[in-house]
Each structure stands twice: as C-alpha cells, then as structure tokens.
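Some structures are shown below for you to check.
Every number here is computed from the coordinates shown, using simple stated rules; none is lab data. If you're wondering where the values come from, they're calculated on a predicted model, not measured in any experiment. Cβ atoms are built from the backbone, for glycine too; each structure is taken alone.
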Structure 1
Amino acid sequence: MKNILFWFRRDLRLHDNAGIYHALENGRAVHCVFVFDRDILDALPSKADRRVEFIWESVQELGQLLQQHGGALTVVYGRAVDEIPRLAVTLAVDAVFTNEDYEPAAIARDQHVAASLKQANIVFQMFKDTVVFEKDEVLTLAGKPFSVFTPYKNAWLKKVTDAHLQAYPVEACLSRLAPPTNRLESAALPSLQRMGFSATNIKSLVPCGVSGAARLLDDFADRMADYKDTRDFPSVKGVSYLSVHNRFGTISIRELARAAHAETKKRKNIGAETWLAELIWRDFYFQILWHSPHAATRAYKPEYDALRWQNNETLFAAWCEARTGYPIIDAAMRQINETGYMHNRLRMIVASFLTKDLLIDWRRGEKYFADHLNDFDLSANNGGWQWAASTGCDAQPYFRIFNPITQSERFDPQGKFIRKYLPELKEIPDKYIHAPWTLPPVDASALGFTIGRDYPAPVVDHAVQRDKALAMYKAIR
C-alpha cells in the first residue's frame, strides 16, 4: 500500500471519479490537491472570467466534501509543472494519480510532470475518466481511427455495455483519505482577488459544483424525452445546460451516458437517443484531436489550409460586438458576451456566418469562443468550428451555407430569443423581426424606428457573400 497524491483537474467531484477511486483502492493514505495553474490563468484575456469563478466555487464545495469524510484538499496557486512535484516530495508520497487529459498542451504538461516525478522516484499514473471511450478503444474494422461520426457512433453503441457506464464506488473507500497535514505552509483556498480575478455573474447564470450539476440533471431528466424536438430552439428550455459541468467534471460522463442509455434500452425514447448521440460526439471529438493533434491549430483536412480568408477587421469587430445587422447573429453574440453561454444551434449559425458570409478564418472565431464560453473545451470547440468551416472531419460540405434569415425564421419563428437579447427590436412585428431592414417605411415611421440609427444595417449582403465563399472554396479544389 502506498501514500498517494491525487491531483484533481477537470474532474471536480468525488462521486464516480475513476482516478480517485484507484488512488483510494491502492493507497493507505491519499492526499488531494487542486492547482490553479498559472500557465493557464495568466494567459486568459480577462480577469473577470466566469470559468475561473465556476472552478473556484466548485473547488470550494469539493473541499467541503473531502472534509466531511475526514480528508482535506490542498489548493495551490502556481505552475502545475512545479507544484505537483514539490507537493509530492513534501508529502513523501510514493505516487501521483490523476485522470487523463487529451489536449496537446495538457499532454505536454503531464509529460513534464512525469519526468520530474521520475527523478524523485515517484510514480505518475493516469486514468480514463473524462470520456467513455478514449484513444484507440473505438476503431474501424481496419484498426484505424474513425473520421466520420455516424460509423463511429454505431461502433460506440455496439461496444458499450453496462460495465462501461458503471459508477466507480468511491464512497466505499473514503476512509483512506489522508487527514489535514501541517507539513504544508498553506493549503487554504486562495481568493479570486489574490489570483488577480474579480467576481462575475456566473452564480446567477448556472448553479456551480456537484450540487448544481445534480440539480440540473434532475431537472433535465423530466425533459429528456422531448430533447430531439426542443433542442434546436434557443427560446425553449430544451437542452440540459450541463455542458459547463461536463467540462469541469462536476458530474461524471458515465452518469450522463448511463441516464440516456438506460432510457433508450427501457423504451423507444428518441429524445434520450438524441442526447446520447450528443455525448458520443464528445468522445468522437476527443479521439479526433488525440489522433490528429495538428487539427488544434490547422485544418483537419490539410488542403483547406490554402483557403484565402479575407479577414476584414471591421467585419470581425461587428461580429464580436453584435453589430452585424442580422438579428439572430447579434442576439447570439450578445448571449455569449453577457452570459458566457451560447445555444448549440446558434453556435452553428454564427460560425457559418463568420466563415462563409464574412469570409473570416475559422480560427479567429474559435479563439473568440475559447475566450468567452463557460464550457470551452478545445476538442469540441475546434471540432464545431471546423465542421462549420468545412475544414474538419465529417464537416458540412463547403457549399452548404446557412442563410441567417431562414435559420432565424426556422429556429426562432416568433423572435422570442431575438427580443430577449435585442430589446431595441421588441416592437418590430414578427414578419420583419428576422430582417428588420425590410420593414416598410410607413411602419418604421409609425414605430419611430430607423435602420442605421436604432439598429445596424446588414454589414454584408448574404447572397453576394455566398457567391464569394463558393468561389473561395472552389479555388482550392
């Protein structure tokens, strides 16, 4: 039996946590640590970052849970590559356990930590927890990674069993948690202010921690059957709102997949099947990035690196600042700017608009989302943007270009979502809410509404830009 240091990362929970279960099963005393990693935090563009506060709140709750079971959580503000080896030596542990992270920067960090620990004769061991299936676990019959989602999904569903989704019985071995120690200078949770961050509105937007995740899952369980019919409409409460909890592991992916899989087996539940497919997309994008790390910075399909984006700075600023003159685009951008959340259907629409209407490199939109989304996850964000830009695996064809007006009419038919985020358009009749520049002058005059004064004129003509986009893509084919 060993003394073990367990390193929490994107798994901020005790329940059904693979890595801490293995630590507790193999250790006689398990110390727990979380690092507010300066290599990540120092690079953030804003010091009012909702994600940092979400993590802070969730780490605080995690620490309280550990205390209730006789353990403690050491929380450090520093560079993980330095702090983990230092703590391991200070606590005289035999091993450091953690759950695996599949992003290129995380892989490099873990290699650095493993090398430092090896010099101190300390074992470094990682476990699968973030996904149901990882790396090479779901392959084609030829032993190759899938690059198309539907065959991957079918293979995933064929492979999965109840055992894959079974919860790790962490609660049965919590007695092996190491009690608080005086060998550390300080183990207290540093304040946001000490780390240079300020409070945000995150707690008014989403419940934090494992308790918040549990409440959201309970709420969604009653709506799961309707998911397929409601998920595409941003003004309807149709999605789970669990994405940020999925991202930071305040709930287990096995618990989510188990809930959906159980419903699909029990009865024909199209909603549960559709939601399970969304969870499988997540595994799919993780394995894509693991097998093709070049996609983190370049087109998954290398030929699309030759696209000649126009990258007009004025148009990019209008997109970022919700001034494009297309209500569905601007409402979606206000949503992300004000809340750090954007409905998934809207993510597709605004991504298509940036790349195929404004002709701006998908990487610029990807970075904007990375800077602003509460649930930012490199693999899913990259996969979604490359899907929209037609540069990725199993992407939409380059000639499929969303019309922002018809998308708006289809998915926000009464303009409820638009009016929520664009109150300056609240008096515009439903018939014109999707394209307010078409409002007849007599009606505009009666409302005291003027395009260009009360709301921007469209920054581009969709029909014209569509032709330009087609020409840009055809030029490299």
Structure 2
Amino acid sequence: MEQLERERQASLARQVAVDLATKSVVAVALTWVDNSGITRVKAVPVGRLERAAAWGVGASPVFDTFLVDDSTVVGRFSGGPVGDLRLHPDLSRLTTLAAAPGWAWAPADRYDQDGAPHPQDARAVARREVGRLAVLGFTVQAAFEVEWCVSTGDGDEFVPACKGPAYGMTRLVELSGYLRDLLSALTAQAVSVEQIHPEYAAGQYEVSVAVDDPVGAADTAVLVRETIRAVSARHGMRATFGPKVLADGVGNGGHVHLSLWRDGVNLMSGGAGRYGLTPTGEAFMAGILARLTALLALGAPSVASYLRLIPSNWAGAFACWGLENREAAMRFVTGALGDRATAANVELKCFDAAANPYLLMAGLLAVGRAGLTSEATLPEPVEVDPASLDPQTRAARGILALPGTLEDAVVAFESDPVLGEALGAALVDTVATVRHGEIAHFANADAATIAARTRWRY
C-alpha cells in the first residue's frame, strides 16, 4: 500500500469516525473468512479506526491453516507461529450494525507488513478475478442465498425453534417477531432483501438478497449471516448455517446465483441458443460446469458437506444443468416473461455455507473465464431428476455424479490447472492442507458425530 493511499484511507477514516461517534458506535469489527469458512474477527475502538485504516491491525497468518475445530495444520507455505499480516478495513463497506448496538462492521483486506496484498487473501484473489474478466470486457452480477436453522435447545442440542410444516405459513406466524426484527436490521444496514421464507428442514429459513458485484456479494453474505446470528441471540435462539444440522435432515445450502454482462447487456438472455442463452453466456456456464468437481473443494469444503450432497434432496448432486431443474447442480433460471433481460441467471446448488464466499467466488469466476476463452459449449440439458435415470442412460448422456466425499473433491482441486493458475500455488497448497486436515479430524466419525461437531461452527 503506497503512502498516498495510506493518507487517503486515514483521511476517510477520520470522517467515518466522526459519523460513527454521532451514532454512539464505540468499536468496529474487522472480519475475514478463513479457508475453513469461519468468519474471524479483530476489532478496534472508533478512536483507532484512522490508524487501522492507514496501517492495519496485526493478525497472524496462521489463520490460513485453522481447521473447523480451531486446531491448526502446517502446509508448505502457511502455518506455525511465525509472521504477521495487517488487516485493513474496506471503509466503502463499513456498516453500522443494527442488531449489535454500539458496533460497526467492515470486511478487511489482508496485507503483509511491507504493504503488499497477502497472496492468500481470498478477498483480494476474488477482486483480481473480477479485474481479469473486466479486461475481457465482462462483468458479473452475483448473490448468495442464505439458509439457516434456529434452535431453542440448551447447550449444543438442536431443538427446532418452530414446529410448523415445511414452507408453511405456520412457521412465519410462530417466529413473526423474530423475522420482523431480522428484516428491520437488514434494511437498516442497506441490505436489499428480495424474499424471505420458511424452508424444508426443521426450524429452517432462507433469505434472498439483491445482486451485487462478486466481491460485494461475498461481503453481503458475511454481513447477512452475522446479522442473523445477532438477531437470533437477541431472541434467545441460536442460529446455525452448518451443511448438516441433523444427520437425518436435509441440511443448509449456500446457493450462488451468477449472470454475465457486457456493455450493460445480460448475456444469459436474448440469444438464439437454448432458453435464450447467448454463445458467450453458454461458454461461461460451460466453464463452470466442466470443473464442478474441483470447485467442490471450495464450495462444499467440509466433511459435513457430503452428508448434504445426496441425490433427490434438491442439493444438486449431479454435474449437469437444466432449465429450472432443482436436482441439477447447475439450474438455469430465465426469470418471468418480460423480466428476462435482467433476471436470467444460473444458480449453483451444490455449494453450502461452509464455503469461504470470497474464495468460492474467485474460483467460479476463474473457471467461467476459462470457458469464455475456450468458447466452451454445454451438453444437452437434463429435464428430470438425474437420479431417476438408470446408470446406463446417465453414462450415455455424460451425466456424472458429483463426489460423495471431500477426499475426491480435493484430488480434483489439486490437479486442476485453471484453479491452480488463478489461486496460485501457495493458496492451492494451503486450501488442500486444510481440507486434508479436516478429513483426518473426522476419519472415524459417523454422520451424527460429524453433524454435531460442525453444527455450531458455522
């Protein structure tokens, strides 16, 4: 970070601090997400925000190798007690927290002590991939869906906070005050909510927000989850975003929506291809579909993720695509008639909230870009539940089941050249080291134990 930029950030922070003081904010939480998908934090009093903006806040690089249980591993490039990084708040995203009075939040970028971006900072890697698409003339709009379950249980037991039918109005009535307060908090934080509803699993809800640029969408995903957590606590409940809350439940997804744009035109619509796809939009989608197995190491990064990723559970357990097919890993959404020019997008259903959203977004953009440069094409769409087809038919159509274990996903990830080039050798090694560490941690655990040990980590 150059001196002029430090001075600019310090000046901006002085102005922000004055505004925060008028709102009785006393401290700012600076967050980043580690490779296990856990949001970590350091906080500064408002009076120290100027210095934090200019010179950062110290944080060990060891967090790159934290596992889901807070133990650590050591890779070729990361791990151990030596070293220091600096957390710099992105003041453009600073938000006064409505559900945590006296607090504000900002996502942090991590730099080394000489002012260079940390090569394993997922937010910086995602921003770099946005830039690489921009050089080609493209932008992406993105959003993360957020699913969670709320519990009234004591300790670590999960007791659903509502008892009504799946998607039922009863569940809204049961927790109407809670959902009202959540919507009010998100609105106060300038999060544009598009819809909220009860979901399938016990005590489960989902909220969908407006699209943003890819890094902004990841920021919003973090902010929404932490707001849900805070509002839940104020209502005497506990929220979990874990991939598998109960071993016999359906789990929480973390679906990602993407659309590719050029010169203000949505390339997922208005074309002569299937369902209105343009060749360019199709190539972007095809690049993602071709590398879904490797992407699972980023988007379904926990051993618990594979308890969720099973056929005929709307989790997207097969590497295929289809129009409004919720059993396909890649669901193509045209949007309502008359709204398709802006609404058409692709939804990735095989991912969950154990993912670091910045890291996942970086991977998605990288493989989508690879599809663009190779002018990739999609296979025939799948119009049924792939699990309903016999194995011979699936094989003939090239419909492959996604990995059933984290081990298989990591093997594909480590050998993928596109993700290797985009993320860099150090980040690939560290992510793989963390994944192998979690695999070893749960090596002898049954499904119920895995669900219990990860339930409250996310």
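Suppose mean projected area of the Cα convex hull in nm² works out to 21.7; of 1, 2, which structure was it derived from?
2
I have 3.3 for distance in nm of label points 7 Å out along Cα→Cβ at positions 99 and 307, calculated from one of the structures 1, 2. Which structure is it?
Clearly, the read-out refers to 1.
Matching task: -11500 is the computed value of helix-only ellipticity at 222 nm (-39500 (n - 2.57) for each DSSP H run of 4 or more, over all residues; to 500). Pick the structure from 1, 2.
That value comes from structure 2.
When mean count of other Cβ atoms within 10 Å over residues 19-26 is computed for each of 1, 2, which one produces 23.2?
The read-out comes from structure 1.
When FRET efficiency 1/(1 + (r/R0)^6) of positions 155 and 427 (r between Cβ atoms, R0 = 30 Å, to 0.05) is calculated for each of the structures 1, 2, which structure yields the highest value?
2
Suppose you compute mean count of other Cβ atoms within 10 Å over residues 323-330 for every structure in 1, 2: which one lands on 25.2?
Of the structures listed, the value fits 1.
The value 2.6 for distance in nm of label points 7 Å out along Cα→Cβ at positions 179 and 259 was derived from one model only; which of 1, 2 is it?
Computed on structure 2.
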